[in-house]
1. Thinking only about relative contact order in percent (Cα under 8 Å, 6 or more apart), which of 1, 2 has the largest value?
2. If helix-only ellipticity at 222 nm (-39500 (n - 2.57) for each DSSP H run of 4 or more, over all residues; to 500) is computed to be -13000, which of 1, 2 is the source?
3. Once mean count of other Cβ atoms within 10 Å over residues 136-143 is calculated for all of 1, 2, which comes out largest?
4. Quick check: 1.05 is what I get for Rg/Rh (Cα atoms, Kirkwood Rh), calculated from one of 1, 2. Which structure matches?
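Nothing in this text is a laboratory measurement; each read-out follows from the coordinates by a stated rule. Just so you know, these numbers come straight off a predicted model, no measurement behind them. Cβ atoms are built from the backbone, for glycine too; each structure is taken alone.
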Structure 1
Amino acid sequence: MILKTTAILMLSFTISFGFGQKEAYVIYNSKGKKVSFNSMKMGLLEQSFVFFGEFHDNPICHWMEYEITKEMFLTHENKLKLGFEMFEQDQQILLDNYLNGSIDETLFNDSCRLWLNYATDYKPIVDYARQNGLFCLASNIPRVYASRLFKRGRVSLDSLSELEKSYMVPLDFKVDTTLSQYAALLEMGEHMGSRINFVEAQAIKDATMAHFLLKNWNKDEFFLHFNGAYHSDFYQGILSYLLTDNPDLSYATISTVAQDDTGKLEKEHFGRADYIICVDNDMTKTH
């Protein structure tokens, strides 16, 4: 009996250590060194602005966004504000009314242009904000206007009403096409027949989000902003506009990448953000 038990234990030991454990995700710093969640958390808490660059369909991102929201609230309490690329500026009143209880969930869901994955991926954070009295910013330009710019150029926005223009950055915003992210879009736009419109349609989203973040921030407050990784990767996009207007801001960025092997960060991702969540390529999608 003893020999049999020992044999089973040895077999268990061999299976456990012989095959190893595949990690669903690993957090790295900008230089490719592994860091703990707690280490990342402490680095984020020191900054006035934190940009979480997500993959919109990745469950690891959405779980970690929720966890970071809770950790930042424990420290900053009601000085914490949340910002969402996923909500557009003309939805701000609806979002405010849902958060303060003026409208119920059914009316909010029916009235808002919610993303298909809202219920699983963003609702938990919005409801956490509602329960704890946190302000949420609908930071993005209404997509209909970004689409209009792409199809017809920036001049097509001049004829909008003053109300419509209030939902976006002032239309004299600059676009620095020397930035690597915009330069890449410029090259991609070559195959779409309108290179500059393609870049400007992205830039007006970045500039609008930066514009409303600054407009709704006071010096003793902290903003946690959720956006697609491309909007803040390599400290560009939203950050390039934010720092042009206020170069002394303190900030930190998170990005998301996917690899077949999460055990070592690939060199192309070095410098992408302060913290890089490397997720296994086989991770399931939320939509």
Structure 2
Amino acid sequence: MIDTWFQWVFSERHRRAGERVVIALAATGFILHLAAYLIHDIASVPIPDGLEDLFVSPISAVYTPFSFVLVYEVLLLVYFIPMSFTESVARQLEIVSLIVLRSIFKDLADFELDSSQLLTQTNIELIADLIGVLLIFGLILIFKRLARRSSGTGTAEELARFVAWKRAVSLVLLPTIIVISFASLAGWIVDIVQLELGLAGTVRDLDQIFYVDFFTLLILVDVFLLLLSLAFTDSYEHLLRNSGFVISTILIRLAFNAEGLLSTGLMVTGVAFSVAILTLFQWGMRQAGEA
């Protein structure tokens, strides 16, 4: 029953349809955001408080289509969870790189070109993000190369039961993520309205909306899969690897509560830790094979 539902929900037809919807929404969102900027800039139409960062320049409009692409990547991650632990972690890391890249497009609009102000806090943070995304991208390539060498453990029957459990997790996770995404969007809109009415003094950072809750949920899912894996393998190397991936996700989650250079540093550290733990896992498996 679970396999049937999984194959139907994540069928090729549904994934292709999802891609088309995301492309349409991304293109429409970009056009609408750009049009809103032009109306604000040319006609001097006021914008609600809390949305200033999205109307600094036309470059800010790139933030909207990237947001739709990110949501689609999140949904794809749910599909890859039953494949393997390393494959799902690789998808998590790709999402991190896209989050950093999206924030760069938003921050580029605030870049100070005055030669006397090049070392402003905004410029330094932008440069750090640029270096960070390069490091993250390089580390992800290393991680994916290492992941191709990973080996499974346990019998075919045990592996099939483990995959069935992970597919059940994916089926539960999908509607949960959809609910969280709509709840996060609704909460952000409420914050904007309250700020406009003078009922609130601040609004949440756009980069933190949804993804704070999403990575918190991922930590819980990773821990559950870690505990579940104990029923199918007693390999110390696999236990260490999976535990390390949980730590990596926690570091990335902490990055969303940090600001500026610390946030970028935590994200890079989280990705680097995944690469390090997978490297140690590969070395440990080779040593076990030679023993």
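1. Numbers: 1: 33; 2: 19.
By relative contact order in percent (Cα under 8 Å, 6 or more apart), the leading structure of 1, 2 is 1.
2. Details: 1: -13000; 2: -26500.
Source structure: 1.
3. 1
4. Numbers: 1: 1.05; 2: 1.01.
Checking each candidate, the match is 1.
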